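The next part holds the structures, each set out as structure tokens.
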Structure 1
Amino acid sequence: MAAERIDMGGYTLIENAPLANRNTLRVQARARLLAEVHDASRLTELLDFPAVRQGRMLVLGEGSNMLFTGDFDGTVLAMATRGVQVEQDGEVARIAVAAGERWDDFVRWTLGQGFAGLENLILIPGTVGAAPIQNIGAYGTEVAEFIESVEAWDTQEHRVAVLDRAACAFAYRDSVFKRQPGRYIVTAVRFALPRSRELRLDYAGIREELARMGVAKPAPFHVAEAVVHLRTKKLPDPAVIGNAGSFFKNPIVDAATGEALKREHPELVSWLGNDGRWKLSAAWLIETAGFKGQRKGDAGISNRHALVLVNHGRASGAELWAFAQHVIEGVHTRFGVRLEPEPVVVGG
């Protein structure tokens, strides 16, 4: 059945909507209804539609952190709002960004404006509205550090809520938005970005890449360029092969478990946290367990980076999820550590 598109002014409704081009794993799935919101002020009207109010709802950005294991029998809501506003420009700029803005475009804009802080987070796919939900992070930086507040529609209290950084309850790849799925629809994110700050260079080859570039005194845009080089070399491009970036979280274990694993596997890549717990490299665990480059049908693990689940062609969401669970069970059998997925796994 062909998708039917209805323009409501401020938002668009699409019935029986295909989602293959709206998730970077390229899973062939459909939504009963897709709502694209271009004007956040019309959100309450949209949510009051009986078809939306009485059924399931899923908020979707660019689908770079989503695995559909089947069709979605409900409403997929996509924030397509645009706008970047510098509210105060001094040593620290306070910037309000609409949820539908592309994250990478925003990061590049901040660098062009001379702001610092987000350079390590360049080239991460997705929208600005999705960034706080996952508390995206890369190369030693998490977005939570630079978020001042998040504006969202609270579907429980039926009002606009502004959550400051503390209320967002950020943690590793986690937040209140992720722990209470369906409650908040992020409409805007407010950032506090300095003009200058100490650069974060001690992670995953950044200094080495800067040296290769011949940069002795790096600025934020140099760090961003180094990160682009590193990400491009390590991570497959979703435009070339379907993937959702890092599919598995780095597991965190207690001190006793971490120390025992280190004794048994001295080469284990790990980081000791301030709380005494160990964060283990999921990539090392997966590769050491023999899964890097392995595939079953069109579902597999990238031969470039062990964290990346890939769709080599026509793998279904169910097939990709089955392969991910195969990896999780294999790592658990080998090391006694259970991996968790980073993306949201959505059933039919």
Structure 2
Amino acid sequence: MKTKHIIGLWILAGFVLISCKTYRPEYTFDDTGTDVPDYSRPDNWAAHPAKDDEADRTPEGGRVNYDQSAADVFFIHPTTYIGSKNEDKWNASLSDSKLNKKTDEGSILFQASAFNHAGRVYAPRYRQAHFHAYFTADTTSAHKAFERAYRDVREAFRYYLENENKGRPIILAGHSQGTNHAERLIDEFFTGTSLKERLVAAYLIGMPVRKDRFADIMPCSDSTDTGCFVSWRTFKKGYRLRPPLTSNKVSVTNPLSWKTDEQYMPATANKGSLFYKFTKIYRHHMEAQVAKDILWTNKPRFFGSVFLRTKNYHVADINFFYFNIRENAALRVRKFAEKRG
């Protein structure tokens, strides 16, 4: 099956990591090979303004021109590494061309591109932790795998700040494992530092993020708020977490209203969703409502969706609300510029 349809396949399967064979790490974590990648090399970036990459594309069929971009977007992609017959380590290899292609034509195309109207998109390749690291009983190896992944992300961000940013406003965005690493970047680089003044917003999607997660960066209150974060995890309407998290401690943003209240937003407020084909836009298709610790939406309708049984729409957290995200990220950049004068 063609990789360009990877997001659609994930949606149709409910969760590709369950429906497809995975190759779990067979040994404890190997401490060798700890040198971080060289991020002065373009091939260590999945998306970079100097490259012609999937983050530059638009569902309308064009490509963005970054010449007039006033801000930057640092995007951290989610887990795409589930192992292969000859690659079943705790961390992915940056030289795995098949995995890189899967990442580029999946999360970079369908997720990172949602931010390309807001600024120049930077998305590092990193030795992401294996999917199984979230579920293994070998928590020591899992912790080390996540540490190795974060070291790469941190080095990429450090290189970006020192060589690329040049004082520009920043949108920090991540999904799933990418959000876990983005949280740590905020702790290390933004909280209590002057860099916080350059933060347009952080889009921390696909993982539960507490309202009080950061000392001086709060949840966004509306669509124009800046210096704040938004977060949500998407499930079918009516779904309840088992067991539930402590209510009112997790921050959940409705991406159709950009508020954190439980007001229902109809599908008519959704400017466009993407499913299995990047250039096929579904207008006014997905509704949204905050329901305690998660976001509810309706079951999507597309060819083959009759077989969709999962109520967890994690893989489509961004796709379902693609055009609202694209519009909002650009709006926040404009509002940020206005506030700075």
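Consider the structures 1, 2: one of them gives 2.9 for distance in nm of label points 7 Å out along Cα→Cβ at positions 65 and 329 as calculated from the coordinates. Say which.
On the way: 1: 2.9; 2: 2.0.
The read-out comes from structure 1.
For mean projected area of the Cα convex hull in nm², for residues 137-304 alone, which of 1, 2 scores largest? Don't skip to the end; give the middle numbers.
Numbers: 1: 13.5; 2: 12.2.
Going through 1, 2 one by one, mean projected area of the Cα convex hull in nm², for residues 137-304 alone is largest in 1.
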Taking 18.1 as the value of Kirkwood radius over Cα pairs in Å, for residues 25-232 alone derived from one of the structures shown (1, 2), identify that structure. 1
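Quick check for you: by relative contact order in percent (Cα under 8 Å, 6 or more apart), which of 1, 2 is greatest?
Numbers: 1: 16; 2: 20.
Max of relative contact order in percent (Cα under 8 Å, 6 or more apart): 2.
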Volume of the Cα convex hull per residue in Å³ computed as 145: which structure among 1, 2? 1
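Name the one structure among 1, 2 that mean count of other Cβ atoms within 10 Å over residues 201-208 of 15.4 was derived from. Display every interim value, and only then the final one.
Working: 1: 15.4; 2: 25.6.
Matching structure: 1.
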One of 1, 2 was used to compute distance in nm of label points 7 Å out along Cα→Cβ at positions 41 and 57, and the result was 2.0. Which label is that? 1
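Once mean projected area of the Cα convex hull in nm², for residues 281-320 alone is calculated for all of 1, 2, which comes out largest?
Values: 1: 2.6; 2: 3.2.
Sorting by mean projected area of the Cα convex hull in nm², for residues 281-320 alone in descending order puts 2 first.
Every number in this text was worked out from the coordinates using simple rules, so none of it is lab data. In this text the structure is predicted, and so the values were computed from the model without any measurement. Cβ atoms are built from the backbone, for glycine too; each structure is taken alone.
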